[in-house]
Structure formats: C-alpha cells, structure tokens
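Each in structure tokens, the structures are laid out below.
What follows is calculated from the coordinates using simple rules that are stated; it is not laboratory data. Note that the coordinates shown come from a computational prediction; the quantities given were computed from them, not determined experimentally. Cβ atoms are built from the backbone, for glycine too; each structure is taken alone.
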Structure I
C-alpha cells in the first residue's frame, strides 16, 4: 500500500495503531455529558421530528443469545430459557407507548432495524406480535426500509417468511467466517449449508438486500480463510458485505479472554487479511463503501456514495442523511440529530424502569454547536474520505493544524486551508484522522482503556 512516496511500514503501523473511537456517533459515547432531563428531552424530540423531512427510524435491541460468541462486543444476555421472550417484548411495547404519549404528531415509520444479540432467538410469532404493536396507530412511509440481523444457526424459513409478510426486505446474516475451526474458537455454531439455504430462502421470499457480515482478525484466521470466504461470496453473491475489523477489548468483554493476543493475527497479518478480502471483493464487482462495507454498483449505498447522501450511524453505513432515530430496548440509543439518549444496558434494570412507567435512560448528550460542526466533518471523512469548510469554521481547525500537517507529511492525507482529503494509504487510519479533529481526544488520560485499536 503506497501513497505518493509513502508506504505502509512497521514504523507507521506502530505509530498509529493506537486506541481510537470507531465514530459510530460523535461525540463518542465515553465523552457524552450534558444529559437532557426527562422533561427537556420530549421537547427536543418533537422539535427535531417536526423539522425533519424523513420519517422516524426505530432501532429495537433484542439482546438474547443461546450461547456467547466470544469475539462479540455487543450488549448481550445469554440464556436458553425462551420464557424471557414475552416479558421483554412487552417492555419494548410499553416503552414505545411511552413515546407515543409524548409525540405531538402521529409517527411516520420509515425504518425499523432489529439488532442484537440475536433477533431470531425470538420466535416468529413473538416477532410478529412485536412489529404489529409498533406499527399499530402509526403511518408507514411510502418507501419503508425494514431490516433485521440474523444468526444463520438459529434462523428458520418461518422467521424469514413472517418478517417478509410484515414488510421486511433487508436481512443481514452474521457469517463472520466459514472456517469451522475459527467458528469453534469463537464459540459460534453454524454450518455453511445453513447459510446457503437461508440465503436462497430470503431471495425466494422477496428480500431485495442480503448482507453478509464478515470479521477479519479473528483468532487463528489466515489468508487462506479469507480466500475461502470469498469463494462462498462469489457463489452466493450477497448484495452487500460488511467486512469488520475484530475489536479486541477484553477489559470490556470478558468473553474475549477465552483466547489470548497470541492467538490473534499480528497487526501486519491483520492488514494483509483486509487487503486480501478487499481485492477479492473488488474483483467480483463490488464497490468499496467507506472503511468496511462493499456493495454492487446498483445498490442504494453505491448510489448514495455517488450522490453524496451516504451517512453513518450506530448500525453502520446508510444511504441517506439520518432523520430521527428512536432506540427501544436495553442499551438502545436514540439520536435526534442534536441529542443522544441511551437506555440502561442491564435487561432487568431496563425492564424495571419501563414497567414502573419510567424512562430507562442512563446516559445522554446534548450536542453543542461545536459538536455539530465536528460531527458533520467526521461523518464526511468516514463516508467520503474528504471534507471541506469555509472561513467560519477555521477557528475549530486552527487548533489542530499542526496535527493535520503531521498526518500530511506521513502521506495519510492531503491538507489545505479549508479541506482534508484522505489518501489511499490514510484509509487504514481514517479513525486516527477523525481523532485528530476531535477535541475530546486531547483530554483523554493516557493509559485508559476505552476504545479498540485503529487496526
């Protein structure tokens, strides 16, 4: 990997492979402060809904899984007791009812995204009941986008069918890797033939977007594994691919202590895994979207990239500028555009608050004018690898000019007064480049484990 006269070498990797935010939000969650009160938030929410041209997006967090995938960094609850389904879904319905009481207008639902955990841990009948409850009394937009995440090992034809009948047209299958030795190491139970079958089933039922999630940098993963994964991709042709970097954060996720750093690819090996996958996907006709997504040219993400409407949120890259997002369920995050609110992460704490007719918020942040400016530039960098500003924003960038010039000398970006353009070499370190313009980062105490490393 080169950029001009600059090459990706061990010195560069060592210098920039440090802990930095993933920037699915700005500010990043550890830097949230200035939480609105329960009285202030409804006014903020209603104002943003009124001003937004988009309908509402609903994210529903379904945390339950039957077993712990040890690589996973999500908020999960492990159990084989399916009696937990109905009480939890009733709490989500009640939380939505809380929102309905404070919303001044009938909600227009543009998007629903079921994430986890394992949404298909829940029975098809219970999922149907949940979605029906969420949609009752609401208006569905003219072009809705309903999507869910699915574990290939527990997702049935009936899951796919039931959600398709409710308007779901997008599904994301958590493949991670096809190598059974790697899957065993991360305690993930699924077979290649299950992935093949549910992919065929999804298409036969009318799902027009099938996504495969892969993770590179998993324990014992080698280049041949990426090549093997790509052979399945070539045969099955998912519409989209999310090619995520494994985030090793054992201080946050104890499941990751089931293996050690000695079991993981080295930093250079991990970079080679990514470059191998990237080149193979591009050869198959996929286009690169941001730092870790790929899609066919006719896909909405590619069109959004061309039209400069691509954006990024807690679920990854999306093909439109975000409207108001309401998060339901434990740990779910709501985003009005100028405010974040997060629910309590522990299932029991969340359900207790909701069942007592209280909000379950535990953390929030009302964005300052500076936050909003920096957020827009970080979104541009993460989506388009470039951003620009007029003289009114110079005061924000003047403080980091030396850092930007240093990154430019390293060949990671091109910097001129009023613009940043990330080089091909710099794309490996786009999170570092975003961190360079993030005023919260300079306040970080050295030695604190907060984020995963850049690579």
Structure II
C-alpha cells in the first residue's frame, strides 16, 4: 500500500486524512481517498504517522487534550488497518520539561517521527516553540519487549538530542524524519533549521546528520553542523547494485544512471573473479562506444575494482556491463564524482550559479589563497589515482594546485578556453584506502571548478 497523509481544517480544528493505492513496480496507479483518520475523542490533531511494531499497527500524532490550544501532546492508538484507529488514544508525553516549554504557551510536542534499531522503537519529536530558536528534538524510547500502548514502557530523555548551536549558527533544529543510506547500512536524520536567532519560521533549510548509537542502544545525533561544514556521504551513495540491474544474457543493464551534463565520466566497477586468471569485460552507454575492462583475479570472498571512462548524456542513462567467464561476477557500478559546490570553501571561494555547469552550480576561486576542501574522498584501495578537475573560465595565466591528506602540492597550469566551455585537467595523487582529504588551491588568477573525478587509468 502507498499512503499520502494530509491535514484538513475544520474551523479551529485540524485532522489527518489518508489516500491509499496499490503500487505496481515504478508506477503508483490510481489512488483512492479513504477519509479522515480519527479516534473517538476527535480533537485537534496534526503530524500523524503509522507505526508498525512486532507485526501490529499503531497511529502516532500530536494533538490537544481538549478544545483549547494550551499544549500539543504525543498520542498513540492501535489500528485495525492502515487507515482505521481501532481503540482509544493513549497519552505518551506532555511538554512538561523546561526545554519543551520554551517559547510557550502553547507548549509543544509535535513532528513525531519513528526510528527502529535491533527490535526497539523510538519516537523522536520536536519540542519548544517552533517559532523560536529553541525548537529542538526530543526522544521517547520504548523498552525492549515493551507494549507501545503502555505509557510506562516508554522513557523520555530529559534533555534534547539536538538543539540550537550558536557557534555553528544553527537555530531551531526540528521537525525531522529518518531515511536509510542507499545501501541500508546507516540511518540518517533529516531536519530543518535556520541560520539566524531571529528567523522564526523563515529561512529554514534542510540539513542532515548520520545517526550514531550509544552503549545503551539509544540514538545519538551530536551537534548540528553549519551549512559550510561538509558531511561524509551516506554509505552506498552513487553505487548501483547488480541486484537491481536487469540481466540480458551475459549483460547487466544498470538503468537510471544520472548525469547533469553530457560528458565523459569515470565508472568504478565492483566485481569478483574467482576464475584464477584475468577476465575481459566491457562497459558502455547509449552515448558512445563501449570501454574495455580487465578484471584481475580475486579471492572468492573479496572484491576487485576496475575503472573506465564512459560517455554519459545529460539526464538518465543506461550502462551495460558485459562479462563472461567462469567465476566472474559483476557486483555494482559507481560514479566517483564530487561536485565542487559541495566542498568546503576557504578564503573568498564561493558557490556560483552557472547554467553551463553540472547541476547548474559550481565553485568560484577568485585569487591566490582561495581553496576548496573535499573532506570525504573515499577510495577502496590505497595507491596512485588520477584526479580530473573540470574547470570553467580560467583567467589568463591561472594556476591550480592539488594536495591530498596534507601532502605535497601538485601544480597544474590552466589554458585559455572558450567562454563557458569545460576544460578537464589531471594530476596523479597518492590516496589512502578509505577516506581522504583533497584540497584544491588557487595558486594564481581566477577560475571556476565544476566537479572533480577520482579514478584509476586502466592498466
């Protein structure tokens, strides 16, 4: 079933509605309106969501106890199906802690979201006035084996898990949701916050943080990060798994490979080759000829990596990987590209809107001392890698330098280019297995960086 929740106003009262439909592969088909979700009290309610725990359904929401806007509480009720509450609401939390009451009245528990780990359920909610910089995230934790409808089986954290940080310039972090990393190994917190103490409901921007876990099995969000702080990419980002590809004989067809520009792109192929000798393979797209791959032998339980440059069209692409031979298995393909506007800026470097750049944005370096720092460049093996830098509009005599992990800089002289044409410049750098820090320096003149590719030349 697919559910779309909305809320509707009836005078001073709000309540959630639900639409439902059956999903067939990638198309949703028709949706039918199932009506209002309500319990017998029929009080003002917002931010409802369905909760599934140990094979049973529940509905969690923020609502008033009576008919006066004094406080928003956290409620739960059983459900007989995804759109029907089948029992009385149960009060799980009132905004009674000092931090929850900040900015009130009214006092707030709202924006409930659900998180699961090792069979346990957690409700993360927003407390304090949403119109204040004190808006924060709180936690209700269901004890192992607990009954979600029993309030005593829930424990409320006495302090917020995420709150404003004046040093980082983050105010009013709240109203979150949780999403898995692309490979499903991590949970990520997504929330909104502002950059000014007086912003109120204005200037909110979406932010994210990886969820960590403490020794008691409770989630930890850490401090909110400034908008200028680069985050490590969620695990599996940019990796397209073979299990999701379409098999056509000896070929694997990887669909929906995105590219925001028509250009060549590096592809890292993950594979196993337990056949004992080098195997041949190829990879290509609709945009050009296929590239040859050499798959060195691996152990049966280890992963090998091969690289190629493949032409991509602007928009969505299909990559075809063909490999034959006993013991050869293609596991995934990956595009190891880093957008410059996602790096940390140093000096006067800044993001620029540019319709000729990938994603319509790039990073401008305007003079000596400006830098771009990519803090989380990840490679599977240590060794020498080719770093390809896409550059727009270099000034005459401009020079770019690169360094990895605080090592020696490598200088690259930039050539004159047609206006808004993309030039690609390369340098060889030693990288360590795992995460690396790559810094691009403006050594002379001005230029625009579009993106950086990290790959290894075949052979």
Structure III
C-alpha cells in the first residue's frame, strides 16, 4: 500500500502534467505552436488581452510545482533560495542602463565589450549581471561573452509598459522593503496605519528626501510618464484586461472610472464597446494628461461625445451621479479601512438602485480550507494543492506586501471587502475570478 505522502506527491505530478498540457494547448490554438526558451521575439499569445484560460493553467502549474519542490527539496535549500536572489538588482541595472534596448539592435548578439561600452559600464560587471539573468532565461549567451535578447528580456526595453512597473519595483520598492523591520519597531511607525507612516515614507526620510513619491512625480516629467505607463504595464502583468472580455458590458450603458489615471482601463473599454458612455474622474493634473492621451490614442471617442473628464478628489468628492457601473481598479487596496470605507460611501451616495460598484484588484485567500468559501469564488484548486493555490497566488500576496510598503495599506480577503462594503451601505453580489485579480461586484444593500 502506498504511503499517503507519496500519493499526494503523485497527485501533484498529475496536476503539473495536466496544467502544462492545458497551457501548451492554449499556445497551439494561435496556430503558432509553443514558444521556445531562447526566442528573441514575442509569441502572438503574449500580445493578446484575453489570456484567462492560459493564466488559469499557469496558476495550477506554478502552485503544484512549488508545492512539490518545497516538499522534496531539503528545507535549507528552499529557505535560503527565498533570500538568495538578486535578480531584482540585476534587472535594475539592465533597465537603468537600457541594455535590452541596445541588444534589440543586434538580434544575433553583441559582445559584452561593445555592449558595456555602449552603456558606459564595466565589461566584467556587465557580464556578471547578464549571466545571472541568463540562468532564468532573461537574455541568452549565444557564444562566450556574446549576449542577445530573449522573449523575457524584451520586457525590459524602455519602450515596454510592463518594463516601467518592473523598473519602479526594482528602483524604489527595494528601498521600501529594506526598512520594513525598522518601521515595525520604530515607536512612531510600528502600530500606525496612517498613510504617512508607510515604509515608503520612512525610507524617503532616511535618505534625507523631502516630500513624498507623489510630489516628486508631480515635478518630474520622466518619473510621471514611467508611473502612468507602469500602471498600463501592471494591468498587462496581472491580466486585468480579462474584465473587458468576461464582464457583461453589453448590458451596461454608463461607466465611471474612479481614479482613472490616463485611461489604462477606460480607453480599451471605449474601443471595445462603442455604445458605452464613460466618465473618467481623477485629480486636475491627471485629467489634463488623460485628455492629451485620449486625443492622441482615441480621439474618435471624444469627438462623438461618449467620453467626459471630470475633476475629482477621491476622499473629498462624490463622483458623477446615476451611472450604471462605478469601477475601481487597484484603488481600494491603496487605502486603510477608514479611507477605503469613505471612498465607497461617497460612491454609495450617488448610486441608483440598479447601479453597481466593481472593485477590481487582488483578493487574498487563506492557505487553509475556509467554511463556505466555495460559495464565494469560482475556482477551487484540486487536492492536494493548498486551498489558495499556494505559489499560484504569488502575485496577490506580493501585491499585498507592496500596498503595505507604499501606502501602509493592504490587499484584502473577500470577507474584509464585504465588511468595508457593508459599512458603506453596500452588499457583495458576485465575484469574477481573473486569476491574479478578481472583480468584486457590489450593489446597494436593501434595508
């Protein structure tokens, strides 16, 4: 009779095999086969906005693979690997020196001598960086000391939106993370949940910087551009465009994009659903940038009168009244509970009985089985995987840490979202599972 632990490992192997085959099938559906490790071009599926089926397969694959490895590998090996990882520092070098941009002009590869000269870095140290990243398929050494781009390193080009959010994390969030323990023991910061007591603020003050990140951006055109493009890139990374394909927008007439930015969500929405009337709302300077972006990339939507731009302060103002859907992407997780509740309450004031609030962001689930959880989410992992998909939900838990580091806030569980919704007079009605994110639908609570 087989040992119970061995049976579990065999089950994990079956999940790895089946989920990998599901992913392969999704690539083959494009008619272009599967990608190769060292391909120097994107696969067509990399550029498609609706990859929900692929992402569901990868969630199973990553979760089961990591669970298998952490079971079989020596614990010393596994734990040390958590911290013995400096790829983020290497990527920071690559992005700030624009190494991928240079290699893009040499698809067959470029010697590290010429590459280092082109970016004004030391040859030997540049080779250190590229070899470390080549181990994980980001760049390839085609011959000794000759490097070329791969499908992964193309993301690190300065023209890539996903590369912008990658740069923000490597350049800034690494600093915030470096003071995390200090903020947890500092008398002023340790038990505060105020936004101005975030590790980000502590790190800036430690470096002698005045003001904050947002004030810095306001006075720096390049940083502001990187941030706005980074928000578009973050949506690509998290597969957020799934909401465009898997929410019933055909049954909706009007949408308000709360704290819209320059239109990372609303612009593709307007192009896909020309019947929608869309209101973008954000701070004055952002609305000015948004109008410029729309004039450049979607002027027809403005000319036909479907799009409006309304200045709005998230915590002080109520949004425009009487719309069908009030959409908030990656907004509620920026704020502690009191501010998050206030935001939702301001929306509740202007809703019609049929209006809906759609909160679209990462949602956390526990690694133990929660009673009744099956009624709240659409995807339950097969046993013996962890109930929250384990490493398959890696992005959600890392996003939770990012919100803490940057804003002293957090990603929330469904129950936590229900609680702040109820405090604002809203009731949760539906959950849409998009793998890395979820769209949580609320309506006015009936007394």
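Can you tell which of I, II, III yields 2.1 when distance in nm of label points 7 Å out along Cα→Cβ at positions 157 and 261 is derived from it? Walk me through the numbers on the way to the answer.
Working: I: 4.9; II: 4.1; III: 2.1.
That value comes from structure III.
I have 15 for relative contact order in percent (Cα under 8 Å, 6 or more apart), calculated from one of the structures I, II, III. Which structure is it? Present the calculation step by step, with values, prior to reporting the outcome.
Numbers: I: 21; II: 8; III: 15.
Answer by label: III.
Given that Cα Rg over 2.2 N^0.38 Å, for residues 141-340 alone, derived from a single structure, equals 1.37, which label among I, II, III identifies that structure?
Working: I: 1.05; II: 1.37; III: 1.19.
Checking each candidate, the match is II.
Could you figure out which one of I, II, III the value -0.35, -0.46, -0.92 for log10 I(q)/I(0) by the Debye sum over Cα atoms at q = 0.07, 0.08, 0.11 Å⁻¹ was computed from? Please list the in-between numbers first.
On the way: I: -0.35, -0.46, -0.92; II: -0.48, -0.62, -1.04; III: -0.39, -0.52, -1.02.
Derived from the structure labelled I.
Which structure, out of I, II, III, was distance in nm of label points 7 Å out along Cα→Cβ at positions 61 and 357 derived from, given a value of 4.5?
This figure was derived from II.
If log10 I(q)/I(0) by the Debye sum over Cα atoms at q = 0.08, 0.18 Å⁻¹, for residues 45-204 alone is calculated from each of I, II, III, which structure is the one that comes out at -0.26, -1.14? Walk me through the intermediate numbers first.
Details: I: -0.26, -1.14; II: -0.23, -1.12; III: -0.34, -1.16.
Clearly, the read-out refers to I.
Among I, II, III, considering only mean projected area of the Cα convex hull in nm², for residues 333-412 alone, which has the greatest calculated value?
Values: I: 7.7; II: 6.3; III: 6.7.
By mean projected area of the Cα convex hull in nm², for residues 333-412 alone, the leading structure of I, II, III is I.
Please state which of the structures I, II, III yields 0 when helix-only ellipticity at 222 nm (-39500 (n - 2.57) for each DSSP H run of 4 or more, over all residues; to 500) is computed from it.
Numbers: I: -10500; II: 0; III: -14000.
Only structure II yields this read-out.
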